[in-house]
Structure 1
Amino acid sequence: MVKAATPIADILVIDDDPIIRRILQRMLQSQGYRVAIAETAADGLEQALAITPPVILCDWRLPGTVDGLEICRRLKEYPDLSMSSFLLITAHAETASRVEALEAGADDLLMKPIDMAELKARVKSGMRLCQLTRDLKKQKQYLENELAEAAAYVQSLLPQDTDKPPVKIQTRFLPSQQLGGDCFDFYWLDPDYLVIYLLDVSGHGLGAALLSTSVLNVLRSQSLPGTNFYRPDKVLESLNNMFQMTDQNDKYFTIWYGVYNRVNRQLMYASAGHPPAVLLSHPADVVPENTNGGSSHLSEAVRLRTPGMPIGMMPDTSYTWKRCSIPDDSYLYIFSDGVYEVPETSVAETGDILGLDSFIDHIVKCPRPGQLDQLISYATMPILNAGADDELALLDDLSLLEINFG
């Protein structure tokens, strides 16, 4: 049996009065429109779902329990029909009735008796509005696809996890809906020195992603002339000179940059406006050293950060570095602010966020090794509680690295 083709119509008329239906059909067809007719609410709902017409003309008062207002409410729940212009035909001229119709989703009202000139103008306007809305939806989908491709490209540039001694590194990267500017990398400068860094560009969109990948490529290729890549402070100074925000569409970025010497188990690090890295170890002898040779005792969870402005804000900025001894079987966590700058409750009326301290406390409590997914779940749980269906509802990129020093 051959299935009947779905009818095509520009306008659907839903009215129980045969005279009104006939008048509207003839007038609209004389204007070149293709018109479909429905006599009942049930038939109108069925045809609207089948043909998704750009314009729907519906009488407010229909026999049965479903009136034009209820038809409007139901149809507007469907994504495809939400873009159709719904014109409600009514004899109610009261302001309260107009407000009720508009709140139900009606795009416009036509008063009885219908003025044909007004009807032509309203239908023409409805057709134009529907087309514009559909064009905007297509453009939005196109942009979302472009952002998804950009996010996939950024992810393709990020390094793969490694479980080879002397260090084991696990990573997580969740791009936001708008695509942010997170990027990270790790690689060996030579057999004894490992570079680890994470950066976060201000703002969202392709501009932020392009800048972050540009920085990644510069660091990966070591294309900073005259720079000692074993010195974190010198790397940050060179980046600041190369990527001034006046030349980057007013975008700047924060970064945490570290160099680990596996022979003497020393970590040199510097940061520029970035959240601190967190070093976890057994509460034993953990001795950091600063550039002046001083030292102090560290607790089990140590925040590793140096003062410094974000990269690109001010030219000729100097940065400082510090050094820290790395105990056996310790863990280093490096992350972007997207892991803790999320609403603390589902209704963030107060503007409170999860916060850095809460996230670090959870890092300390989280069992090891390899519990990054638990940390991600902790960071995204407020968003899921707010009604989002997955982590892609993040307002900012979420990046997290776990480095286990064996």
Structure 2
Amino acid sequence: MKIALYSGTYVRDKDGAVKSIYQLVASFRKNGHNVAVWSPDVSSGDNHNGLAVHRMPSVPIPLYPDYKLGFFTNETRRQLDAFAPDMVHISTPDIIGREFLLYARKNSIPVASAFHTDFPSYFSYYRLGFAVKYAWKYLTWFYNNCNTVLAPNESVRLKLADYHIRNIEIWSRGVDKELFDPSRRSEKLRSTWNAEGRSVIVYAGRFVLYKDIEVVMQVYDRFMQGEYADQVRFLLIGSGPEEESMKRRMPAAVFTGYLTGKELPEAYASGDIFLFPSTTEAFCNVALEALASGLPVVVSDVGGCCDIADRSSGGIVVHQGRVCDFYSRCIELLGDSLRYRELRACGLAYAETKSWSSVNGFVIDLYQKMVDRSKSNAGLEEVVPFADNV
């Protein structure tokens, strides 16, 4: 197969969605398929191992310059025509994603889109709740004009179905067990955090309001003001627009900055508890990475993180936003308790079953069937009739 893949960002390890996309591309290539990638946000320092990656014109998004707003041009269309894809995969349903969708439908090419990010859930954090219904109206149109929509888990599948989105398949996510593993634990690194004899509570992700970082900061306050202050060290992995505010409010915490390569799994494995109260995750790659590194997770009961905690039995699920409950559940896991060891063992066992090769093998088989069906139906009516525009 020749697969044209569009992603809003294609910078290695930038976020959980990109990690999944990189792994999917690697699986396609490993299985002998030809992939070309288009994105407005491409790392200049990555040669992509010979993969054709087309950087699209773009401008920084106002107030969020780490991500870019790109543009579909005539040059993009010529590149697609020259590549002549058998399949189009869209990872971001933005204005460029819409053009890739229209291109695929015009040329009778099977098209699939993956639901990586619950963008509408972000609006309420910025007092834009009125926009949610309009966002879902567009997303429903977008996804219903794809042959297949890939949801990361059953909870997202049900959410999409509630909006009358059709043709949903589940593409889970994997974890690189050679990278994320308890054996990477470093006492030397822990000593630099001044964490000897303490339980390290880890948060990893963007420092943005929609990750519910306010809960993290309030849990920190509870610990620092209580009897367990000398028993914990908070470790914040990542970066984002709220970083300076978090540093002011969490002066005793360790901020590592944005970590990549082997530094990230070493930091995970050198921690003890993973605290991630976000309610806006579609899947929650970071929770799976934490489990694979030997950390029990404490997560919210809304969003994709609770699905991982429940399926793995490797974590504790807390009602969203309840700071006191997040605090008390973290206290339960301090030290080497029986509860801690049980959760850790379950999380590690679950991570062993989530190899990328098996997870992505489903997508490859699905796409091959779609391409074969398309070729056999050449000249006939399309499988998915084109819906009215929004």
Structure 3
Amino acid sequence: MAAMTVRSYITVAIRVVILAWLLSLVKPPQVLVTLGEQQTVNTRNPIAGVHARFIDEAEAWKIQRGLSMIREMGASWVVEFFPWAYIEPQQGVFDWVSSDRIVDHANRQGLRLIARLGFVPAWARPESNVAATTFTYLDETHYDDFARFAAAFTSHFKGRIEQIVIWNEPNLSGEWGMRPVDPASYARMLSAVYEPMKQANPSVVVLAGALAPTLEPVGSAQGMNDLDYLDALYLALEGNTLDGQPNRPYDGWAIHTYGRTDPPENAPDHETLNFRRAELLHAMMKAHGDGTLPVYITESGWNDDIHWVFGVTPAQRIQYTLRAWDYAESHWSWARCVTVWVFKLPADAHGYRDHYAFVTPSLEPLPIYDEIKKALVP
């Protein structure tokens, strides 16, 4: 009897294993995601845009739907981050699949896409100190590697991406490899990437800057005041001339300008961080002979976490965002777009960062999305 019981248990166990194996072979049908028909953006304000974070989105349908929601909201512009480490994880080996998917869906939705490059792969960081460096650490011995990547990216997306931003907020230590910031070194980075990118696509618009708005004092370990940094960057570029004229390794500037708790119309001031601080940066551009170059506001906006020191109410955030787009469209002839951080985060941040979003990570519209759509779409 005992033998029969053991035999029965063995039989049942075998059947369970077989059943589990068969179930593992059964996969749910994948959601079919197509590009669909070519779309155009219908909007009352052509400079309105958002910064996105679709590169970390695993589900293709969310990328397609998210980008269509941006169009449906009435935003014409979208900034997306394309990490070097994702695309060239091994030197000379490129993986374009995820990037192609985002770019193709954005183009099909009629959006104007600005690409931001950065995020250093491990192979391009010091071999003796990879573990101790961050993905924002790029020493000058690897500027040529970054230039080759930037050129490959430019070539691959020729005709699909018009503007490319080089690096992000290099005036912050955290974005410069957790080391002292260095405007002269950033100038050399721009010089390294510019010509290879222009050879890959002469019509590409190479954007410099993307400085973080900050009032860090001289000598701060955290970073450098954006106005001081821009001035030092111009000083480092003074020797770049061609036939006696400035030979700038860029075609335009990317500017970050956040409102904090100020309304968008508040006047700029050197000791204040607000939306119109962008005017101070542009004034410096003009003083250095770059007044005719286009400017792209690639990060901006307000936060509606009322418990955060720099938060405003949800109603204020909606009104300030709309008024900022209107102000820029009316007063900043030099600004091509104002993209607001951030349309969607990859996952809940469980803090004030969630209050920059327009939709949840699962694409559920937040109140600001619906109100912006009502205001922007004719």
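Read-outs throughout are calculated quantities, based only on the coordinates presented, and are distinct from any laboratory measurement. For clarity, every value in this text was computed on a predicted model and none was experimentally measured. Cβ atoms are built from the backbone, for glycine too; each structure is taken alone.
Computed quantities for the displayed model
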| quantity | calculated |
| --- | --- |
| Test item: distance in nm of label points 7 Å out along Cα→Cβ at positions 55 and 279 calculated as 7.2, pick one of 1, 2, 3 | 1 |
| When distance in nm of label points 7 Å out along Cα→Cβ at positions 183 and 215 is computed for each of 1, 2, 3, the largest belongs to | 2 |
| Top of 1, 2, 3 by Cα Rg over 2.2 N^0.38 Å, largest first | 1 |
| Label whose coordinates, when P(r) over Cα pairs in 5 Å bins from 0, in percent, for residues 95-142 alone is calculated, return 4, 18, 20, 14, 11, 13, 11, 6, 2, 0 (choices 1, 2, 3) | 3 |
